[in-house]
Structure 1
Amino acid sequence: MSRREPITRNVSATGVVTYSIRVDVGVDEATGRRVRQRSTHRTLAEARAAYRRISTEVADGRHVVRRRVTVGEFLTSWLDGRRGIRAVTLSGYRSSLSPVIARLGHVELQKLTRRHLDDLVTWRLTEGRASTRPPLSELAATVLECVRAAGPAGVRYGQVKASHGVRGADALRALVDSGHLDRPERGRYVLAAETATARAGVKPYTVVMMLNTLIGALDDAIADGLLDRNVARTVEKPTSTAPTMGHWDRPQLARFAAQVATDRLAACWQLSMLGLRRSELMGVTWSAIDTAAGTLTIRQGRARLGGSGDVLAPPKSARSRRTLALPPDVVAALSALKATQQQERLALGVPWDADGLIVVDEIGDPYRPDRWTEQFQAHAAAAGLPPIRLHDLRHTAATVLLSEGHQVHAVAAWLGHDPAMTLSVYGHALPSATQAAGAALIS
């Protein structure tokens, strides 16, 4: 054939004729050698078209060299390369991409199709709910079965220690931390509410988050020269809405305050009602509270990272790092809680830790963040209040403050928000201010 189109005619032993091409597509950065791409075609016309297409792409810098990296290999490497982001954000990325890696990790990245992703979306929506609980050790599984066999009354710490030794008793704490057990009172353990995991789908919002994260990863694959297009952008996303924001009014908030007044951690519930994020409350230490000055400094948060435990990290944003002047009754409640916890440590023979977390149980173990949410829901139900999310206590604080005439900038500073975001989210809480502005213009 011609020099410009190095096409080789091949004849097999059975007489079948094919045409092969070989094109220089670049240089291997590791070895410095030329990289040649070979392919075989059924007809001469197909071979010529492929040669011209590849040559043009190489000349224009658009050609993607064939590589056998899999979806799993690429996404794992992409996740490991995320730097400069919060640990909680990275945990969210890993959670979003874990079903992609599990179902499509074996597929070559350059052979990933829309059909692959459409099937994944369907599976996630219909039966793709995965358990977020970590696998249990043999001893923990045995202890869990003992609790299950005990029925609603659960088991006592001493019973498990007597039958399974100290390590068995330690497994109780691990089971509480992993969400398998609850501790309704000191020394008693019961089964946590079961979470459906078998053949149950996830919410559309979760699938949209998965696709959005995958789109970001594949955009980076294009920038790295591994792909020439982002197939995830062609997938139709399921109809999704963000979680609905709810709130209580001031009388309802007062009913909740009355409900939690006798709770051992009533002071911490007051901080939730003041609008602290759950992660902020879980990260508060006694050293961050100045009872003499009546202030609380938000300087870290604590959140759960999948099944890998809890992590302490800086606040969500620069605005989230703030010092709050607490109401006197909250300062008094915190002082009382501090005295209670000091007495509990003394009874256990454990030294007081001034840097210890404030949201802990009677033996000093930190609460699981999910446990705080579960107790909020139980308290709200016991008070006969409309069901809202724990995070909606934060929305309640913002709505009440704005509706009662507090300035947007002051409310934003209290919550650790950007004022523009506060105004856009809570504009509904400013009707009186809007009316007053209109009246001033025409008076």
Structure 2
Amino acid sequence: MIYRMDQDEDPSMSQALLPEKSGTASRDAALRARARAVIPGGLWGHLNAAKLPEGYPQYFTSAEGCRLRDADGRDYIDFMCSWGPMVLGHRNPAVEEAARRQAAQGDCMNGPAPVLVELAELLVETIAHADWALLAKNGTDATTACVTIARAETGRRKVLVARGSYHGAVPWCSPSLAGVTTEDRAHLLTFDYNDTASLDAAAEAAKGDLAAVIVTAFRHDFGRHQELPTPEFARHLRALCDATGAALILDDVRAGFRIDLAGSWEPLGVRPDLSAFSKAIANGHPLAAVTGRERFRQAATQVYTTGSFWCGAVPMAAAVATITELRRIDGPARMRAMGERLRNGLDALSRQYALPVRQTGPAQMPLMIFDNDPDWAKGDAFCATALRHGAYFHPRHNMFLSCAHTEADIDRALEAAEAGFRAAAAL
């Protein structure tokens, strides 16, 4: 299969093929220089483009559907979706109209707007295990609240976490040890994802003091092949928590509303006690949620979780519109279909250019890593070249499909991917 690009076919993509702008002419470079003077490191966290191959933009001026435009006017088909939040696509009309209507009435007030109750009811109706819901602002809020509620209900301290899993950016779970004390993680014990023997060993080490096991919807550690949970592992984990009285916490922050609207482990027939959601819940508006079973309702009233902006009504209205639209169009199925189209096209190009790759994870959240690429040279060359041809891929982090991606978008991205394979093959 050969994908060919003709610049004249789509004027909106032609700017992506222009030569790189010089440092003095680049607005992006000027913004980075200004930022370094007033922001430590220029930018913080996972959105820092300095960690990506050369040529990736840091600043963007607009977005629509599955398209991005950077500060220098170049357009891209977006396969990061703001690192997950854009599940319906940038500036989805139904979501933005709901947000505008609520903003005209009020957002941050002395208490919540009625939409709080509407959203909580919708979450309980949609998520299979949920008997109640609490709202917050980001994924770290939600995972931390889950752990705190589990400890409050059980009266225990120990929490099992999978090695390498990401659950947030506070001391108990941060991937960085800077500023973190031994005491911050004194009651964490580790196991290997999908390994029931290591799970049992960790549980035995916590015997009598096990409050919870927290696990991601699938293994999506940075820079390594992804692993879907095996049914045996998920069932074993559920049985372990039932036998010990510990809470099974599903960290659905990254995958929530992309795999299954009822919860990412619902296809496995395994329901958690507590779940953390964020990212896709409100299509880019800042919101997170904790959902739980009846057993944990009282503990959820006892722990102190709050924030000055946690009752903001606009993100809640956006979330109601987002979930309603995802249900109407069967969003997970749509994203899965486009993800499979992308995966099949990348496989065909891999064979065409005799460059073996491994694609892992759910089709809605794909990752492609080149074989025999220990220094990431092939992956970086592929992504940097595809970027210049108008497709924004990531070489190490799982990517995201949205409901705004169409067959034409996927095919156009595969044309950019072919240029990337040519560059990788030339190394």
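Since every read-out is calculated from the coordinates, none of them should be taken as a lab result. For clarity, every value in this text was computed on a predicted model and none was experimentally measured. Cβ atoms are built from the backbone, for glycine too; each structure is taken alone.
Looking at Kirkwood radius over Cα pairs in Å for structures 1, 2, the greatest value goes to 1. Structures compared: 1, 2; top value of distance in nm of label points 7 Å out along Cα→Cβ at positions 181 and 373, i.e. the largest, recorded for 2. In this comparison of 1, 2, the computed figure 23 for relative contact order in percent (Cα under 8 Å, 6 or more apart) is attributed to 2.
If we compute distance in nm of label points 7 Å out along Cα→Cβ at positions 285 and 317 for structures 1, 2, which one ends up with the highest value? Checked 1, 2; max of distance in nm of label points 7 Å out along Cα→Cβ at positions 285 and 317 sits with 1. When distance in nm of label points 7 Å out along Cα→Cβ at positions 189 and 389 is computed across structures 1, 2, the figure 3.1 traces back to 1. Source structure of the calculated read-out (helix-only ellipticity at 222 nm (-39500 (n - 2.57) for each DSSP H run of 4 or more, over all residues; to 500), -15000) within 1, 2: 1. Structures 1, 2 were compared on mean count of other Cβ atoms within 10 Å over residues 149-156, and the highest value belongs to 2.
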